[in-house]
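Following are the structures in question.
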Structure I
Amino acid sequence: MPKCIACKEKWTWKQSMRSFVTFSRFISCPYCEKKQMFTSMTRISMLLLVFVPYITMPYVINDEVKSSAVAIGIAIYLLTLLLLLPFLMDFREIPKHLQKYAQK
């Protein structure tokens, strides 16, 4: 689970998912209200984990595989990803050149 960079409080799963679902670039800590942002590695790993299965799916599907089996596999993958996503999150301080946008 992610920790706030200022107060070092560990976020709950629900708080972590709420920060991810808002799609905001700057995330406020629920404890100290300090704004922070995801690290580059966190954003890249989330992007890859969510979209790579959809990109590779046409290569995996052949005539012998039923589309319902593929749909069930994707549903299981996305559910597992949803449950594990907060464990992959990490935050960093907002750089000085972006702090004027974080105050809005």
Structure II
Amino acid sequence: MATTSERISEIIASSDVVLFMKGVPAAPQCGFSAAVVQVLAQVGVPYRAVDVLQDPMVREGIKSFSNWPTIPQLYVKGEFVGGCDIVREMFQAGELSALMADKGVAAPAA
């Protein structure tokens, strides 16, 4: 059986953009998760959301995995980007869209 760290690695590897959050995008369970969902909606990239409330092992494991104490956590192409404040600041500065473009993560054509 895979360790929690291995499971988290597999989840992160499964999608270009992964958001570990409380709740689901349609019904976030905390304001910080809701804020990151809104940012990602504005950036327009597809992403995989992982509800840490459904899995206490992942909820605790992701904090030590990234060495980051809070949730939500955003990963792009396997790389930890940050939590709510960092994602929001990057978005406002135009850096989040640039990061997505640099990593080859494109929003679907309208």
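Bear in mind that the values in this text are calculations on the coordinates, not laboratory data. Computed from a prediction, not measured in an experiment: that's the story for all the values here. Cβ atoms are built from the backbone, for glycine too; each structure is taken alone.
Descriptive notes on the structure:
- Identity of the structure behind -16000 (criterion: helix-only ellipticity at 222 nm (-39500 (n - 2.57) for each DSSP H run of 4 or more, over all residues; to 500), calculated), options I, II: I
- Computing log10 I(q)/I(0) by the Debye sum over Cα atoms at q = 0.11, 0.15, 0.24 Å⁻¹ across structures I, II gives -0.31, -0.58, -1.46 for structure II.
- Relative contact order in percent (Cα under 8 Å, 6 or more apart) - highest-scoring structure of I, II: I
- Computed 12.9 for mean count of other Cβ atoms within 10 Å over residues 44-51 - originating structure among I, II: I
- Computed over structures I, II, distance in nm of label points 7 Å out along Cα→Cβ at positions 4 and 36 reaches its largest value in II.
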